[in-house]
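S.K.: What follows is a set of structures for review.
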Structure P
Amino acid sequence: MTASGLVTLVGGTGFLGRHVCEAFESAGIPAVSLSHNPDTEFLKRHAPSIRGVSNNSAEFAAVLKESRHVIYLAHRSRPGTHPADLQAEINDNLTSVCNLAETIFSTNPGIRLTYLSSGGQIYGQGHDTPITEDTPTCPTTTYGLGKLLIENALGYYARALNVPIQIQRLGNPVGRWQLNTSHGLVSAAVVCAMNGRSLQIYGRGHNARDYFDADDYAAFLVRQVQADTFTSGTFNIGSGIGLTELDVVDTVRDTLQKPLDCEHQPARDFDLPYAVLDGREAGQTLGWSASTPLSQTIRKLAAASLAD
């Protein structure tokens, strides 16, 4: 059966949000993209049924009150943004999430809330096998700690107000809307290979991550929104397959049959040696599946880079 009602995508025109908007458009799911500066040109072109609404507008409260489901994709920082400034991380992110949650649950207590957290940065150092949800959290960056503080705050709301909240700890999604942005190893490697440039790698290239296709994830969110049931709790969203930076370079070379040189830069303090998530619980409970091979994702990125 299919659930109905408006979905609010907070941060809906960021990298991952664009994939989600496209998937919701194709599925005919009524949605609003809520952000400080909605990318209305993107929405007009790729998801014309989805409205862009500013969270400073008069529509803000009305949209949340009307919504059946909120998916929170926004985050204003990255692992290296505030290396030693926790207060800045709190101001940029935790405060915004708490303000939104209090607005939502005071006006629309039956709403579902899905929050996108960070996989590896939450769990921290010391791992060498795929990480499960019951692994102790030990963030080593203000970014990771900020994500964990948000998770704890949402856990408080879930308990105190008896509201449905699901936290998804994501590994490394890869998709065409990541092209020519300042993050994403796979997309950067594809762009470099397609343009004959060297790829910058920080350290020796032995840090392991798991990667999954952003379109797989967007299709998963479509199924979640359409379902009549909603499972609260915390779930890893990952492939469980660890690849180092050098593995990624080899895969890009082999898939595209193009040379790709690496330019090694000094290692960065916030890069974890191993951050690979075990997504089996999300697969069994939520129906999550990282089904697209990385080689196929790479070919999609290459095609998108040519189209641009």
Structure Q
Amino acid sequence: MPKTKSSAKKAVLFNRIAFIGIGHIGSSMALAIRCAGLAGSIIACDRSATARKTALKLKVVDEVTADIAKAVKNADLVVIATPVGTNGAIAKAMAPYLKPGAIVTDVGSVKQEVIAAVAPHIPKGVTFVPGHPLAGTEHSGPESGFAELFDGRWAVLTPLPRTPAKALAQVTALWKRIGAKVDTMKPDHHDMVLAITSHLPHLCAFTVVGTATDLAGDLKQEVIKYSASGFRDFTRVAASDPVMWRDIFLSNREAVLNILQRFTEDLAGMQKHIRRGDGEALEKIFTRTRAIRRSIIEAKQA
């Protein structure tokens, strides 16, 4: 059963909220909204019958459906919470059924391509406020959601030049009321920042664990048996949803490749220091990186 949190002051922000996709992020967001009393009702649309059944059983939402038209009809807020590669098709499918005055937002880890895919389908009278909560675990499905996921975490909004201030304020208020801190960025800047803070670390984890899977049988079994904390952390990250991460890397390829090139150059430098036995250079690098970790802890993002 997902964890819940108590709420003090309750005031509905949206009479009806529709989630398109009810996985880990969608279910956590829905639970947080329910606990804070921010919605009159919540409906989830998901193509997976199992996900729909689980979300309803765990009382993550009030209703479920496989019909996107039914889901968004009369919804004041629509949250697209599916892998970013699906967002354009979803926007196109739901566009005819969105009511005037509705707000559409998303939770994708890439913003430029999502905006390019979604924005052209948003009808006149409906507002698109792109967003991305910097939170999550390696788990997936509505059973993995919990209301406290966003507490103290950042939710980044990347409004368009024509985004009405009122709509931006409403989405901002929603994230703040479910525990997040909110910031705004330009979409291209968001994608570069996330390429460093999220996409590159995941790529490294997938690669390291992939290297382990290619080892000879006996050695691979010993790697698994004697896994130290570093490798265990890599496997946790590498256990993330493969479809979601496939779409992220393809959608943010330019920024990822840019950062990956810089990382490759830095890795070559490390290789050189080790080959030359330059302990002083290694210690300087490790001292700088240790300071970054301390800064993250001080910022309460550890």
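S.K.: Tell me which structure, out of P, Q, gives -15000 once helix-only ellipticity at 222 nm (-39500 (n - 2.57) for each DSSP H run of 4 or more, over all residues; to 500) is calculated.
M.R.: Answer for the origin of the read-out: Q.
S.K.: Another question, if that's okay. To which of P, Q does the computed value 137 (volume of the Cα convex hull per residue in Å³, for residues 47-126 alone) belong?
M.R.: Numbers: P: 137; Q: 91.
Structure of origin is P.
S.K.: Among P, Q, considering only relative contact order in percent (Cα under 8 Å, 6 or more apart), which has the greatest calculated value? Mind dumping the intermediate values first?
M.R.: Numbers: P: 20; Q: 17.
Structure P comes out on top.
S.K.: For volume of the Cα convex hull per residue in Å³, which of P, Q scores largest?
M.R.: When volume of the Cα convex hull per residue in Å³ is computed for each of P, Q, structure Q gives the biggest number.
FYI, it's all coordinate maths here, none of it is from the lab. Only a predicted model underlies this, so the values are computations on that prediction, with no experimental measurement involved.
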